[in-house]
Structure 1
Amino acid sequence: MRAALPSDEAAWRQLWSGYLDFYRVDLAEETTQRTWRRILDPESAVLCIVAEVEGQVRGFAHCVVHENTWETQPVCYLEDLFVAPAARGQGVAATLIEWLRNAMRAEGWARVYWVTKADNARARRLYDRFAPVDDVVRYMIRSA
């Protein structure tokens, strides 16, 4: 596990494409480019941790560390987690989450949190090993 490097762009883009396909999302290239730039920008709150297995980037976790009103420490929102299909079932996703849990302790974050689709059964089996589901219902207002 390590922070994404500029040299990871091609591998990241391939994984990112798979992630977007999984969620049936079609993003503008401009959004993908901006996301990659923010990942590499040390001033950005967006982090990207990659899982490298035998010299190949096999998964990523995108996070946003931010202040909040319920704790005195920052919190980490795990926004995107994806593992290449060929690497699934090998503990890559669990290792990414464990890395974040360790970073939480080391950095003094109050918590790491994330959401997933209710029908994402495979991911939820993993997530249930780390934390219980809470009773939050999400609402979203879009600008367009």
Structure 2
Amino acid sequence: MNAIHTSITSEAITGLSRIGEHENFVITRDLNMIQQVRVITLDSSTGLPITEQILADESLTPDQKKAALQRYADQIVTRETDGAYVNVIGQVVPADYDGQTISQRDFFQSITLGALKQMGITINDSTTVASLIYLLIQREISNIDSRGGF
């Protein structure tokens, strides 16, 4: 595996397909987490990143390329657990949510292998720690997308 990515919702205005690609994941000194995701817009006919096609298109003038690259530039979205709260099933909620909440950091710290199995993740003696981390990062990209974060 060379990158962690997953399909996300289409771009709202154009309807173009997009992927969320893992950019960075940091655990801070106080054990909060920061995740950065690169949102890449895809060409609907080829499924390739539009920026790659713009760069490869020799029929465009330098000014046209510059304008198109600005319009379809990848976006870096940053989300962090510091100051974020979730309900009992892990959905992000406002701090003043009318119901039981827990800090998102504490929620992540409480996930067990049993909980992962209940989510439908296959875990056995051959499962690598790296594959679990990658899967959790990929799932969080999907969670951010389902909350309208992209």
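Just so it is clear, none of the values below were taken in a lab; they were calculated from the coordinates. Quantities reported herein were computed from a predicted structural model and do not represent experimental measurements. Cβ atoms are built from the backbone, for glycine too; each structure is taken alone.
Just checking, which of 1, 2 has the largest value of mean count of other Cβ atoms within 10 Å over residues 38-45?
Numbers: 1: 12.6; 2: 17.0.
Answer by largest value of mean count of other Cβ atoms within 10 Å over residues 38-45: 2.
Volume of the Cα convex hull per residue in Å³, for residues 62-101 alone was computed and gave 64; which structure, 1, 2, did it come from? Please list the in-between numbers first.
Details: 1: 64; 2: 98.
Derived from the structure labelled 1.
Out of 1, 2, which has the highest value for FRET efficiency 1/(1 + (r/R0)^6) of positions 86 and 134 (r between Cβ atoms, R0 = 35 Å, to 0.05)? Please list the in-between numbers first.
Working: 1: 0.60; 2: 0.95.
Between 1, 2, the highest calculated value is found for 2.
Here distance in nm of label points 7 Å out along Cα→Cβ at positions 14 and 30 was calculated and came to 2.9; which of the structures 1, 2 was it taken from?
Going through each structure in turn, the value belongs to 1.
Out of 1, 2, which structure matches -9000 when helix-only ellipticity at 222 nm (-39500 (n - 2.57) for each DSSP H run of 4 or more, over all residues; to 500) is calculated?
The value was obtained from structure 2.
If we compute distance in nm of label points 7 Å out along Cα→Cβ at positions 6 and 94 for structures 1, 2, which one ends up with the highest value?
Values: 1: 3.7; 2: 2.7.
When distance in nm of label points 7 Å out along Cα→Cβ at positions 6 and 94 is computed for each of 1, 2, structure 1 gives the biggest number.
One of 1, 2 was used to compute Rg and Dmax of the Cα atoms in Å, and the answer was 18.4, 58. Which one was it?
The correct label is 2.
Where does the value 19.4 come from, among 1, 2, when mean count of other Cβ atoms within 10 Å over residues 46-53 is the thing being computed? Can you show the working numbers first?
On the way: 1: 19.4; 2: 15.1.
Only one of 1, 2 returns 19.4 for mean count of other Cβ atoms within 10 Å over residues 46-53, namely 1.
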